[in-house]
Structure I
Amino acid sequence: MTTSDELTGPAERVAEAIARAATREGRTVALAESLTGGKISCHLGAASDSSDWFRGCLVAYSSAVKRAVLGVPEGPVVSAAAAAAMAAGVAELLGADTAVAVTGVGGPDSQDGEPPGTVWFGISTPDGVSTELRRWDGEPEDVLEQTTLHALTLLERALAVRAAPG
């Protein structure tokens with residue numbers, strides 16, 4: 001016999017924590033994904049009551065789309081500036097108060113002078129926009145898995161920080 005924990009992994013558990021926090025706090029969530037190609041949004045879309053708090057996701061794989069739709073400035077798209085613009089852009093576009101964006105290099109080749117495994121995260125909340133850089137080791141599939149889990153964790157933290165009494 002299997003338990004529900006055996007049927008769900010860390011990403012699913014974090015997505016459920018996001019669902020609880022967003023529902024409890026009346027928050028809305030959006031994503032802008034590049035290298036993960038929609039992988040993160042699949043977890044959020046499958047979480048409890050997602051139609052109430054998850055506004056959606058824009059998968060902007062193309063640099064031209066990142067610039068035209070999300071307001072990414074000219075220059076490297078694997079950068080803090082791109083991640084910040086993507087997070088702020090998708091929050092505005094989809095009417096969410098909290099958004100996470102990911103842009104990076106899954107591999108096997110470098111991009112924008114950055115080695116495989118380089119990932120920038122953008123986090124947009126009502127308090128502002130911040131970025132974070134991570135460098136993952138492993139094959140492209142490993143980079144995608146680590147990026148997905150970290151993006152979900154950042155989103156969970158952003159909701160928890162905003163919900164904390166101040």
Structure II
Amino acid sequence: MDIRRAIASDIEAATGLVELDRRQRQKHQPLFWRKAAKSAAATREFFGKLLAEPGTFFLVAVEGSQMLGFLVARKFPSPPVYDPGGDTYLIDDFCVLEPRHWLTVGEALLSHVSTLVHEHGAVQIVVICPDRDLAKAEMLRRSDLTIASNWWTKPLK
């Protein structure tokens with residue numbers, strides 16, 4: 001497995017992985033995670049912009065010609081009432097091909113990006129993990145991350 005920075009030709013495969021993830025998420029939270037009709041097109045455009053965005057790390061894990069996973073870490077401003085003592089990087093788009101890959105591919109991507117952002121002044125990472133993504137949550141726990149916040153939602157009828 002090779003972990004490297006994403007290039008333009010990786011966007012289609014990364015979009016495919018995130019679309020699979022979105023379909024799974026909306027099963028658990030149909031309103032909050034409802035996939036937009038044109039989400040794939042919007043994602044392709046967004047990912048294209050991320051490739052050149054300073055302060056962003058867009059990494060892919062590939063084996064041969066197959067993408068096994070990817071993650072995007074973006075510098076994220078801390079609220080003015082908190083001072084963690086350095087930069088925070090938010091990892092929101094973070095997908096693997098199959099849940100069983102979280103403990104291998106996911107952990108490798110997370111470890112790699114943690115080193116990179118630390119070398120660029122980060123003191124912490126924040127990783128988004130849906131409540132029912134148990135495989136991803138287990139990998140995050142094994143990687144010594146802790147829960148700092150939970151979002152609660154309720155559909156209003």
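List of remarks:
- Origin of the value -10500, where helix-only ellipticity at 222 nm (-39500 (n - 2.57) for each DSSP H run of 4 or more, over all residues; to 500) was derived from one of I, II: II
- Comparison of I, II by mean count of other Cβ atoms within 10 Å over residues 28-35 - largest value held by: I
- Origin of the derived value 1.8 (distance in nm of label points 7 Å out along Cα→Cβ at positions 92 and 116; candidates I, II): II
- Which of I, II yields -0.54, -1.16 [log10 I(q)/I(0) by the Debye sum over Cα atoms at q = 0.16, 0.25 Å⁻¹, for residues 52-131 alone, calculated]: I
- Each of structures I, II was scored by mean count of other Cβ atoms within 10 Å over residues 108-115; the highest score is held by II.
Computed from the coordinates by the stated procedures, all read-outs in this text should not be read as laboratory data. As the structure is a computational prediction, the values presented were derived from the model and not from experiment. Cβ atoms are built from the backbone, for glycine too; each structure is taken alone.
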